[in-house]
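Derivation of every value follows stated rules applied to the coordinates shown; laboratory data play no part. Keep in mind that what you see is a predicted model, and the values were worked out from it rather than measured. Cβ atoms are built from the backbone, for glycine too; each structure is taken alone.
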Structure 1
Amino acid sequence: MSIKPPIPNGINSQLFPALLERIQPVDGKPLRVLDLGPASAATVAFFSQFRCSLHFADLAVAALHPPVRTQDEEELDARSVEAELAGHFRALLDLPKGSVFDICLFWDYLNHLNDAEVRAFSLALQPHLHSSSRGHGFAVLNRNAQLYHQSYGVLADNLLVVNAVNKVSLLACPHSQSGLNNLLVGMEVNRSVLRTDGRLEVLMRTKPGS
């Protein structure tokens with residue numbers, strides 16, 4: 001189902017319809033969707049048209065960054081730091097053991113993570129992906145754009161809605177498409193569209209061979 005704006009706080013999406021094309025759960029189970037944001041009535045209503053299981057991670061922006069290390073902990077090597085960060089994100093996501101998702105909705109969350117954190121976050125998520133998993137989200141190309149974190153919902157296959165704007169959470173970690181592809185483990189950006197507000201809308205897929 002497609003809807004044409006105007007809808008209050010509606011965002012017309014060129015890429016979201018492609019996210020839903022040819023999505024086939026690999027094991028015959030219901031479509032499994034991971035939404036990193038808070039529960040949205042619009043999203044629940046939209047995916048109710050499918051045989052579907054929705055999981056809302058409801059990540060708090062303030063909790064994304066791990067505690068500041070002590071001086072002794074700062075001496076950890078890069079591999080240990082990466083493992084520590086991945087453990088932080090695994091605990092934050094708190095996904096059911098053995099769960100696998102067909103669609104991951106990243107929204108604005110990657111724009112709060114620096115390079116090392118993006119890599120560690122994707123490491124934490126990788127066990128929950130399969131060879132046909134897909135993702136959708138937004139990237140910020142310039143920290144001077146002064147864009148704030150938004151909570152989203154899905155109204156139709158071509159229409160998203162902004163449910164709330166967090167006016168204290170700037171999107172402070174810009175990432176280009178190529179930058180994300182150098183950092184992400186298990187997924188890659190395969191399509192993108194620059195939006196008028198400065199966000200880069202992106203589609204992701206499982207990296208070949210992952």
Structure 2
Amino acid sequence: MIGHMRSFARPFSDETDVLDLYLHGYVSSRFVNIARSSTATEEGLSVCVAASHVDGLVMALTPNSHSYNYRSAVLFGHAALVEDASERLYAMQLITNGVVPGRWQGTRVPPNNAELSSTSILKVTVTAGSAKIRSGPPSDDNNEKTDNYVVGTVWTGVVPVHLSFGEPVAGPYNAVDLHPSYLTEHISDSSMLPESVQ
């Protein structure tokens with residue numbers, strides 16, 4: 001599911017505030033149906049949502065010491081269907097612009113009745129969360145690191161992993177000659193790679 005963190009009640013909040021997670025899903029998906037049946041309770045459906053991002057392949061002296069450099073987060077909370085029309089549109093715009101900033105305004109909006117009736121928005125009220133990060137070089141056993149033969153014959157280090165965007169490919173019925181500026185700006189901004197996480 002595609003999601004984005006923000007607060008409808010506090011639209012100017014930032015990532016330092018307590019935020020809700022909005023999830024976009026098909027109206028009859030299993031997860032949405034379970035959440036729909038759970039909205040009779042005050043809190044909603046108990047959920048755990050996890051996300052991970054790999055930053056590098058950690059290549060060590062021994063197979064057991066290989067790893068990944070990564071960032072991960074787990075959120076715990078309660079999911080409920082968003083019924084308020086204004087909040088649903090807010091969440092749909094938030095999620096769409098979370099994929100590519102400015103995309104919502106670059107489409108035919110607002111969604112028509114058929115689109116609105118086939119799409120559900122779940123709001124996860126976060127009650128707890130945790131994050132874990134691994135960065136840096138391999139961490140082999142000291143006995144291995146002092147073995148001159150092993151150190152002299154086995155390459156160790158980190159292979160950075162980067163997400164990159166390619167040149168946009170027009171759809172089969174596209175009639176617009178130029179790529180929208182919000183799209184080229186997003187691709188350009190995303191192509192400026194930060195210092196690799198090692």
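Upon calculation of FRET efficiency 1/(1 + (r/R0)^6) of positions 33 and 65 (r between Cβ atoms, R0 = 41 Å, to 0.05) from the atomic coordinates, which of the structures 1, 2 produces 0.95?
Of the structures listed, the value fits 1.
Ranked on Kirkwood radius over Cα pairs in Å, for residues 137-176 alone, which label among 1, 2 comes first with the largest value?
2
Given 22.1, 70 as the derived value for Rg and Dmax of the Cα atoms in Å, which of the supplied structures 1, 2 does it correspond to?
Matching structure: 2.
Name the one structure among 1, 2 that Rg and Dmax of the Cα atoms in Å, for residues 17-96 alone of 17.9, 57 was derived from.
2
Out of 1, 2, which has the highest value for distance in nm of label points 7 Å out along Cα→Cβ at positions 129 and 185?
Ranking 1, 2 on distance in nm of label points 7 Å out along Cα→Cβ at positions 129 and 185, first place is 2.
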